[in-house]
Structure P
Amino acid sequence: MKASQRDFNTVAPKAAAQARTFFFCGPDEAGAQDAAFRIAGLLGDIGERVEMTGAELKKDPVRLGDEARSTSLFGDKRHIWVRVQGDEATEAVEIHVSSTVEACPVLIVATGATDKGRTAKLLADRKDALVAMFWPPDLRSVAGSVRDMASAAGLRIDGAIADRIARASGLDTRLAQSEINKLALFLDAAQEHPRTADAAALDAIGAATGDDGMMPIVNTVLAGEVAKLPGELRRIREMNINPVGLLLQFERRAAQLAQLAAKLGPHGDVRGLIESEKAARRIFWKDERDLQAQLMRWRGKRLQRLVDRLANLHRALLANSQSAELLLAQELAEIARFAAHKH
């Protein structure tokens with residue numbers, strides 16, 4: 001079965017009841033990830049989460065089916081969560097769904113993939129699978145999501161505050177959720193005792209400053225400008241930018257580079273591609289120079305390594321929130337040094 005952001009909320013309960021393999025794709029990576037969490041919640045008690053990457057499954061395509069049909073160390077329930085780039089896990093998925101043995105739920109979040117790709121076509125017509133495609137949201141829809149997040153966290157916000165959080169998060173619902181969590185903690189809000197959040201409260205928590213505040217360090221790191229990095233790290237500390245929020249900007253740029261690299265191919269014309277994308281208004285003019293320079297550095301295996309490192313760092317930040325700023329600074333320094341070597 002298939003879904004898009006337009007009908008996903010309607011299709012999701014049926015999919016959770018019938019399907020065991022879920023493929024979330026499209027240019028809106030945040031929307032795809034949100035949908036994966038939504039399905040995970042609808043599945044109920046799915047036990048231990050086993051994480052894999054597309055690179056791992058590309059090397060060992062049999063592993064997905066094996067893991068999905070094995071039990072945890074103590075015989076408890078489990079589910080598989082896979083992060084892939086494009087269609088690199090197609091063979092693994094094909095082997096997995098070809099078995100008639102019952103499997104645990106498999107949720108795949110695919111960066112740079114679409115519902116027209118090989119993996120999606122493999123699953124779309126199956127009753128025991130879901131392919132969900134997500135396009136970048138507009139301000140109105142993200143602001144609506146922000147109000148839903150706020151209500152769930154025990155916060156009362158008006159339309160202006162919802163719009164402000166949506167804009168500041170760059171229309172990324174993951175970053176918006178992080179800001180709502182900070183706001184709820186600051187106001188000691190909960191559904192049992194809701195609180196009203198106004199502009200003063202948002203200012204007090206140092207709400208996300210958006211792309212304009214975060215993109216300079218993203219561009220510095222991915223360009224390998226090691227000498228500029230200490231100053232940028234000092235600037236984001238002074239601006240009180242959320243480490244997870246900043247990392248999400250790196251993940252969004254890596255996803256954008258992956259989409260461009262897929263169009264470019266191994267021997268394409270970088271400058272020509274960027275010009276055509278700008279003419280088609282698929283990239284902002286102010287990002288043209290940075291994207292061109294980054295695409296020259298980050299392609300093929302180097303880009304895949306970057307995507308994997310960012311995914312691992314994301315998990316580390318969530319697991320070690322007290323040390324998030326230090327972990328982020330250390331990893332960004334490593335990535336910048338790696339980027340400094342063009343080949």
Structure Q
Amino acid sequence: MTRKLFSYGLLAGAISLTQCQPVQRNTLPAGFPEEISLQDLKATSFVTTPDGALPANRNVIYSSTLLLAWDALRLELGGHIPLSPAGSAELRLLNNTTSFRGSLDKQDYHAHLHNENNQIVVRAFFHKSLPFERPMQVRQQHLAFGNTRVRAFGMDHYDESLAHCIQVLFYEDDDHFMLKLIPKDDQQEIILAKGLPNTSTLGQALELIKNWEERGKKNMRNNVLAWKYQLLADDEVAIPRLGFNIGTRFPELEGQRFQLKDIQYTIEEARQQTAMVLNEQGAEVKSEAMIAVALDSTETPAALHPKKLMLNKPFLIIFRKKDQPNPYLAVQVYNTELMEKSR
């Protein structure tokens with residue numbers, strides 16, 4: 001029987017396998033779509049931290065750049081920002097979370113801060129190109145994600161060299177599995193997880209990912225279950241092609257105030273732009289966040305069967321450094337709004 005690993009899941013970044021032959025490419029040829037406003041999308045949301053509530057039945061995008069920008073501001077102001085009880089819950093999450101730490105090394109992102117017009121403006125930015133060691137197959141038939149036909153890639157028919165570039169990290173059945181795709185950069189991981197139980201936060205979903213990884217490692221050592229962790233001749237892998245470039249502001253942060261000594265600070269602007277492309281060539285991701293703070297000096301207070309690893313239901317995508325649990329980008333894919341549609 002044929003296993004159809006149709007991927008709806010979590011994407012995280014990088015590992016290395018010497019069997020894959022490199023593609024001589026620094027960036028993906030297609031590039032990013034034109035930037036659009038989040039307000040133009042009906043079924044997609046941004047979250048500022050992995051600890052905040054996940055909106056139900058929506059695509060959800062998280063990038064660590066907003067937290068990296070806030071951390072740079074915090075260091076500039078002495079390393080600690082006290083908040084009053086009147087501050088918003090979103091600002092408290094932003095100020096208290098540590099979930100971004102270690103997601104990127106210093107050399108992997110840029111953060112800079114400057115003063116202008118009685119404002120402190122801080123920006124954080126990263127851009128990563130993660131081509132696969134060799135292009136994957138374009139799926140000849142469309143992939144049905146719910147009631148919508150979308151374009152997909154993966155392994156439509158068995159190819160031994162491709163099978164070396166896709167790892168099954170966990171497999172319970174065709175609706176509950178986790179894959180690792182092999183990019184050229186061996187310090188990143190791309191992980192796709194389909195069928196995770198519903199969680200109220202992205203952080204809880206990341207804990208479930210860890211659990212699946214541990215269960216998978218244990219199962220791999222079991223001779224009876226080992227077939228689940230190998231791509232065999234009748235197996236298929238199908239992953240929706242994704243592409244977006246979205247900008248948004250965070251009104252729940254703008255207007256919030258905090259005070260240090262005799263200076264009151266007001267967040268006048270908080271915004272973020274995040275872009276991602278995932279296709280048969282690989283992945284490319286970038287994100288930039290900006291926080292502008294105004295200040296004044298007032299004193300205001302199993303039987304063996306083919307696996308169908310098809311990502312055709314909601315899934316979570318995470319980009320992370322190898323051996324680092326905190327992601328620098330995550331996307332919950334719940335609908336087809338961000339996918340390339342089939343004609």
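Out of P, Q, which one gives 0.85 for FRET efficiency 1/(1 + (r/R0)^6) of positions 192 and 304 (r between Cβ atoms, R0 = 30 Å, to 0.05) as computed from the coordinates? Of the options listed, only Q reproduces it. From P, Q, which structure was distance in nm of label points 7 Å out along Cα→Cβ at positions 64 and 112 = 2.2 calculated on? The correct label is Q.
Taking 0.65 as the value of FRET efficiency 1/(1 + (r/R0)^6) of positions 80 and 184 (r between Cβ atoms, R0 = 35 Å, to 0.05) derived from one of the structures shown (P, Q), identify that structure. Matching structure: P. Volume of the Cα convex hull per residue in Å³ computed as 137: which structure among P, Q? Derived from Q, not from the others. Assuming -4000 is helix-only ellipticity at 222 nm (-39500 (n - 2.57) for each DSSP H run of 4 or more, over all residues; to 500) as calculated from a single structure, say which of P, Q it is. Attributed to the structure labelled Q.
With distance in nm of label points 7 Å out along Cα→Cβ at positions 40 and 312 coming out at 3.1, pick the structure among P, Q it was computed from. The value was obtained from structure Q. When mean projected area of the Cα convex hull in nm², for residues 168-319 alone is computed across structures P, Q, the figure 10.7 traces back to P. Assign the value 16.9, calculated as mean count of other Cβ atoms within 10 Å over residues 48-55, to the correct structure from P, Q. Here the read-out was taken from P.
Values quoted throughout were computed directly from the atomic coordinates according to the rules given, and no laboratory measurement underlies them. Everything numeric here is computed off the predicted structure, so don't read it as measured data. Cβ atoms are built from the backbone, for glycine too; each structure is taken alone.
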